[in-house]
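So, here's a batch of structures to check.
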Structure 1
Amino acid sequence: MRVALHTRVRADRVEEYEAAHREVPEELTDAIRAAGVSEWTIWRSGTDLFHALEVDDYAAMIAALGRLPVNIAWQVRMAGLLDVAHDYSAEGAEASLPVVWQL
């Protein structure tokens, strides 16, 4: 399934956010793949971040990653950089952007 998300980086932390994503821990990328994600791309426009994921089951991915120590540590790191963070709670599985139009 294709999922789109929107988060927002703090204006004073853009460079730090981008630097962090140049060094995502391999343990985390392995866990993301194991949770069924085949692709995850993030685009930035100003402070707005747009994520596009190809994932087998988004709710299952949220549940699997939400309890992993490597992801919990990453989310703590991201929390200091973001105004709007990715939601790994059960409600987060419903937080994707709805499709309005597709060609």
Structure 2
Amino acid sequence: MRGAWAEALACRYLLKKGYTLLGRNRRTPYGEIDLWMQDGPVYVAVEVKQRRSAAFGTPLEALTPAKYQRIYRSVLHLLGRDDAPVRFEAVLVYGTKERYRLEHLHLEP
């Protein structure tokens, strides 16, 4: 897994912010949620994107509407209902293990 280090970095970052980890790489018929977390009473689906350079686009550019839709459907599948408080977030990692910059975004549904 090439980006496993970025996912681990993002997980540590969010745990330090007080989030609780519910699962990693949660697969559903609709796709995968990289980090399935909880922040107080709110469930949080976190997409982690990492790029060493912008040669093939930035991590933010990789968050397409289609990707967001797959995450949304996956969340509904995991919860089994649509009335639970849910937030969608992304942790973008620019660079390499040795030298990186992290950006944390709250995404709008």
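Where a number appears in this text, it was derived from the coordinates with a stated rule and is not lab data. Keep in mind that what you see is a predicted model, and the values were worked out from it rather than measured. Cβ atoms are built from the backbone, for glycine too; each structure is taken alone.
Please state which of the structures 1, 2 yields 13.5, 41 when Rg and Dmax of the Cα atoms in Å is computed from it. Matching structure: 2. Quick one: distance in nm of label points 7 Å out along Cα→Cβ at positions 50 and 82 came out at 3.5 when computed from one of 1, 2, so which one is it? Only one of 1, 2 returns 3.5 for distance in nm of label points 7 Å out along Cα→Cβ at positions 50 and 82, namely 2. Work out the source of 0.9 here, i.e. which of 1, 2 gives that when distance in nm of label points 7 Å out along Cα→Cβ at positions 10 and 74 is computed. Computed on structure 2.
Computing relative contact order in percent (Cα under 8 Å, 6 or more apart) across structures 1, 2 gives 40 for structure 1.
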